[in-house]
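FYI, it's all coordinate maths here, none of it is from the lab. These numbers come from a predicted model, not from an experiment. Cβ atoms are built from the backbone, for glycine too; each structure is taken alone.
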Structure 1
Amino acid sequence: MAYKSLAHFISALESADELIRIKEFVSPHLEITEITDRIVKNQGKALLFENNGSAFPLLINAFASEKRMCLALGIQNLDDIGKELSKVLHEFLGPKKTFLEKLKMIPALREVASWMPEVISGKGSCQEIMMKDPDLTKLPVLTCWPADGGPFITLPVVHTKDPESGIRNTGMYRMQVFAPDMTGMHWHLHKGSAHHYLKYKKIHKRMPVSVTLGGDPVYTFAATAPLPENFDEYMFAGFLRKKRVKMVKCITNDLEVPDDVDFVIEGYVDPEEELILEGPFGDHTGFYSLTDFYPKFHITCITHKKNAVYPTTIVGIPPMEDAWIGKATERIFLTPMRLTTVPELINLNMPAAGVFHNLVLLEIEKTFPGQGLKVMNSLWGAGQMMFNKITVVVDRKIQLNDYLEVARTVSELVDPLEDIHFIKGPVDILDHSSRHFAFGSKMGIDATVKPDQVTDHKTGVLISPFIDKANLLKAYPEIERIHAAWLDKGISLVIISLKKLRPGHIREISRNAVLCDWIKNIKFILFLDEGIDITKPALVTWICTNNLDPLRDCFFINYDDHSRYSGLFMDGSRKTRELDNFDRDWPNIITMDDDVIKKIDNIWHTLPLGTFLPSPSTDYKALVIKKGALS
C-alpha cells in the first residue's frame, strides 16, 4: 500500500486505534522522551504531540509494534514481503529453457519497471512552503537524554550521490543541531554516504546533501534497509508500496527527493572543512555513544508541505521502537540471505536485547560436518552481518524466539572446548567493549547436532551440574549474588554478580572455583557487575553482549595437570584502565534525570495516556556510575 503522506499514515493509525493525540503542552527537551520511553516499554500506542512549542505536530513511536510495522508497510504479516521477494527472485534467477518461458518474463519485467523512481517536473508538495531563512529551531527537534550533546534529528533520510557514478544513496544518520542552519552528519565509517564523502574529499569538491523527514513511512524503512551496494533504496520503496516513488529536484542542489515528504533540508558538506566534535548521544545500544569528530552539514534551504508533521524516534535501553524496524528487516532479508549467501539457512532471530549486532540466532539444515562454522563465517563476511558479535547456530526444529529452548539446546549440544569459535574482525563503531575502535572479536557457538564428533559431552546429557555457593561466598565476600536457578531448567548457566576489586579478579575466582571443585559440570559461567538484577534474562543478555569482547573476555581454566575444565567463563563486567588495562573511555548507561521523571509523574494524570506507568529509568539507576555520558 502506498501512503499519500505521513498524515495519511497517521489517519490509518488512528483508524486502527493505534494512536494517541496529546493536545496538552509537552516539551521536546527530555519530556517527550520520558513519556515515550514509558509507553514503548509497555507496548503502547503511537503518540502525536500536537502542542510542543512549534508549529508542527510531532509523531513518535509510530513503528513500535508488529501491527504498526505491518501497517506502515501495507502488509498483514512481516513474513509476507520475504515470501514475495523470494517469488520475484526465483522468477528472475530460475532457468528459462523454452522461448515460452522467456516470454513469460515480460510481465515480470514490466512490474519491476513500475517500481523504478520517476523524476517529475515542477515543484512537489514538499516544496509548498519555503523558509525565508532556514531555521531548524522552528522544528520540534528532541533533546532525547540528559547527557546528549544537544538536540538531535533522529529519523532523517539522508540523500547523497556518488560523484563518479551518480548513483544515489539514502541512509539514516543522526544529526546534532549546532545552529539554526548547521548540524553534524554522523555517518558511520562503513556506510554508503561516508564512502561518497571520501570520494568528494579526493576531488576537493563540496558534497551536496539533502535530508527528508516524513512522507510514506516506507521511505524511512528503506533508508535503514541493508540493501546491496549501489541498489537504489527508492526502487526498493517502490517494490514495498507497489507504486513508483515520484521525485522532484531540490531547490539549491541537484539531488532529487520524494515529492510527498513533509520536510526537505537541503545543503552541503565541505570535505575540506574542519570536522566538528559531535555527541554524546544516548544510542540504541542502551549506552551513550561518546563524542567524536564528524563533518558539518550546512543548510541552504528548508521547505515543507502545508500541515507538515515532524516524525522522530528515541533510542536507548531496549526494547525501543527501532527493535520493530529491525524485526521487519530480519524477516524481509531472510530470503535474500538464503539465496545469495547461506542456502542452508532456514530461519534467523535477532533478539531485541542484542541490539541488532550483538546477538543473532540461526537455524540451518545441516548436511555435513562443520556446516555450523561455515555458516558463521559466511555471514560474518556478508554486508552488515559482519557486525554480529555473538552467533548461535542450531539445526533443530525449534522456535528461535523461544529463548529458553534455544538455551537448553545450547546447553545440551555444545561442548565449550570443541564448539565455541573465536575470530577477529570489524565491529560496529558503537561497540564500546572492543579494545580498538571498530575492530574487535566475535564468538560463534555451534549448537548443531554432531553425531560423528568425539567430544567430552557427546552423549548430550548434562551430568550433575554443581556449584558450591557457600564456599564461594565465604572465600569471596565481594560476590553480591549467585544465580543458579537456570540449572533446574536444563540450562547449564550460572550468573555471578560482584564488585571487582583488583586486576585479574574474575579469573582468580574462576580458577579457584575450578581447582577447589566449587564448580562442576557447568558449561557457562557469567560474571557481571554488582547492582544488576541477574535473574532477568533480557537485562543480563543486554548487559553481557554489550560488555563482552569475546576473545578478550571469554576464557577457559586449566587444571594443574594442564587438562582443561570444559566450561566457558565470561567476563561481562564494565572494563576500566585500573582493573582491566582498558584504554578506551567506557560510556554510561542511559537513564533519565530524576527531576524530569518527577515532572512526568506529576502531569501523567493530565494526559490521555491511560494507567500510570512508572519510569523505566528507575530500574537502571543502580548501574549508572556517575552523572554524564562517561562512566
Structure 2
Amino acid sequence: MDWIDPRYVEVDDVSEMTKGKSKDKRKPRVKPFHSQVAAALSQPLDVWSAAYGHALMRLKWPAGCALESTWLWSAVIEEQASVLVRAGVPANKLASLLTESDSSKKPADVEQESLARVIGLMDQSLETLAYQWLDTADSSAHAALGVAAVAWHLAEHAQHPTANWLTQWLQDVVDRVAKYEADDEDAVLCHLVLQCELPLLVCMTTAGSKRVVQAEASKAMDNLALLLERGEDRPYPWLVHGATYLRAAIASVLRSRVLADSLGLRKFFPPQQKALASLLKHAARWTRGDGTAMLGAPQISPRAKSIWEAAVKLSGAPKRLISALSCVGITTERHIDVAALTNSQLPAISHYCDQAGCATMQSDWRHKGSRFAFDFSDNEIFIEALGPKGQPVLSGEWGVHVELNGQREMQLGDWEEVCWFTDKEVDYIEVEAKFGQHAKVQRQAMLFRKERLLVLADALIGTEEGQWQLRSSIPLAHGVRFDAAQKTREGFINLQGGQRCLALPLHLPEWRRQLAPGRFEAVDDQLNVTANTTKSRCVTPVVISLCNRHAKKPFTWRQLTVAENLDVVQRDVAVAYRFQIDKDQWLIYRTLADAARRTALGMHTLSDFFAGRVKNNGDLDTLVEVEAAAEEPAKETAK
C-alpha cells in the first residue's frame, strides 16, 4: 500500500522515485535506515537529544490533544500508571486520577497516598527498568507501554546527569525493532509499539534522508493497517485482560497517525477507518457513563473528550458510532437527540470475546447504569456492575472458596466458557473451572435488560459426598455500604445520593427464623455467599438490582419444589426459585445432576438451566434456556 503523498515529497525525491531501479541491487543509492540512525546517535548525547526534542515539538496534535493527554487516557489500572510515571509522565497528574474520595481522610492525605501508589517501586533505576521493559516488550503489553513512554520522553531524560545510557538504549530499540517478529497470540499493544509507533518515532526524530525515512515509515503504516483490519474480525488481541490495554492501543494508533502526518504520509484508507470505528465501539462498551474505563480504578482516566473526538475523526465518524459515544457521554454532538434514539439505530449493545475471555452486558446505550463487565481471562474473575446513574455497585475480584471436610480444594486450571447467549431481553454467560480432584465450580452471570436485574450464581458439582462448603465473594465497589435486613435475609447496597440496590440470596429462606445451611453477609467490602452441604452439589444464586426503584417496592422469594416422575427431587439434584418485586415475578431453575424431564411451578423442561418471566395469566415467558450438552466436553447451547 502506497502511503507516500506526492504533495509532501521534495522534487528531487520524486524524480529519484520515478526513475528505474538500479541495475546493481547490492549497492543502494542511499544509506540504509539503520545506518542513518546510527550516524545520528554517534553525536554527543546533548546534541542528538536536543534535535530529538526539537523534532517532537514540531508535531501537530489534533485540537485539544497533546502527548501527555494520550498517556493519561491510556492509564486504566494502577499498574499502567506506575509504568508511565517511571517512564517520564508527570506523577502529580497520574496521582490526581487515582485519588478516590474518602470523607474520613483529608484531601491532602488521600492525594499523598495516591502519589505513593503511582510512583511504584523506586529501588530500581530507570536504566534498569528501561532495559527490562525492552527485553519483554515483544510479549508484555505492560513492558511495551513502558518502552513507548521512555522513547517519547528521551529529551527530558537526557537532561539528567546519569543519562549516558540513553544512546545505547535507543540503538538497542532500533535493533529490536529490526529483528522483531510478531506473534499473533501476543497483546496487540506489543505489535503497535514495536512495528508501528517506534519506527515512526525514530524516523521522525533521528534519520536524515527523506526518501529512506518515508520508505521505512510506509512499512510501519502497512503494519498498522494490517493490525487495524485484523482487529475488526479478530478483536481478541485488543481486548485482553478485560480490555485494560484497549485504550493504550488506540492511543498508540493516534500517536502513530500524528507521526505519519508529520512525515507527509497519506491519511487512513476506508478499510482502516472502518476497523478503527469497530475498535472504538468496543471501547465505548467498556466505558462507564462518566468516561472512565470499566474494570479500572474509578478516577484513573479522565473523560478526555478531545482524545475520543480525534479518534472518531480518524475513523471517518460513522453516525452509529457517534450516536453511541454521545449516549455514554464520551462525545457531545448537538445534532443528535440521545433521548430519541433506539437500539436499532445504535451498535450491538453487548459483546463477548471467547479468546480474550471477557464480556460486556448492557441494558441500553442511553442509560449510564445497568452495565456489567466480566473478565475471566486468568485464574481469577474480575467483574464490575454499574447501578443507578452509572455508579459502581460491584467492582473487583469475584472470588470462590471450596472446602471438603475442612480442607481447601484448590483451583486446578483457568476458567473456561460453557455457554454465552444474548438477545434483546437477556445476556447470559456461564464458565467453569476444576477445583481439586473431586469437584468443579460452574459460575453464571445473567443480566435481565429490561428489568435491570443481575443474577450471579456459583454451583458446586462434586463427585463424592462429604462436608462441603462453597463460598462466593462478590466484591462491593469502593465507597458503597451494605445493610442487611434484621428479620429477613435480603440486603441493600447503599450508594451515594441516597441510591439503593436490592440484593436477594435465593438459596436461603427469606426469614431469618428459618434454619438455613448457609449465610449471606458483608465482610471486608465483599458480599460473602456461603452454602454448606453433606451432599456433593449445591448452588448459591444472588439477585442484585441495578436500579433504585426495586428497593422501594415490596418483594419476596421462595424456593420451589422440583418434581420428576411425580416424585420430589432432592436439592442436590435440581433447584428452582421464584422471586417477586412489586407485581413482576421471575422463575429460575437449574439442574445439579444429569438433566431429565422435571417440573416446577407449572414449568416442564429437559434443560440444564431455565430463566423466565411469569406472565399475569401464570404462563412463563422464556428468557434463556440452556440445553444439556450432548456429550462431554461439548459446550452447552442456549436458545
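Assign the value 0.10, calculated as FRET efficiency 1/(1 + (r/R0)^6) of positions 581 and 613 (r between Cβ atoms, R0 = 30 Å, to 0.05), to the correct structure from 1, 2.
Working: 1: 0.10; 2: 1.00.
That value comes from structure 1.
The value 18, 50, 28, 4, 0 for P(r) over Cα pairs in 20 Å bins from 0, in percent was derived from one model only; which of 1, 2 is it? Kindly include the intermediate steps, with their values, before the conclusion.
Working: 1: 18, 50, 28, 4, 0; 2: 18, 46, 27, 9, 1.
Label of the source structure: 1.
Can you tell which of 1, 2 yields 16.0, 45 when Rg and Dmax of the Cα atoms in Å, for residues 429-548 alone is derived from it? Let's see the in-between values first.
On the way: 1: 16.0, 45; 2: 15.0, 49.
Of the options listed, only 1 reproduces it.
One of 1, 2 was used to compute relative contact order in percent (Cα under 8 Å, 6 or more apart), and the answer was 13. Which one was it? Before the final figure, lay out the partial values.
Numbers: 1: 13; 2: 9.
This value belongs to structure 1.
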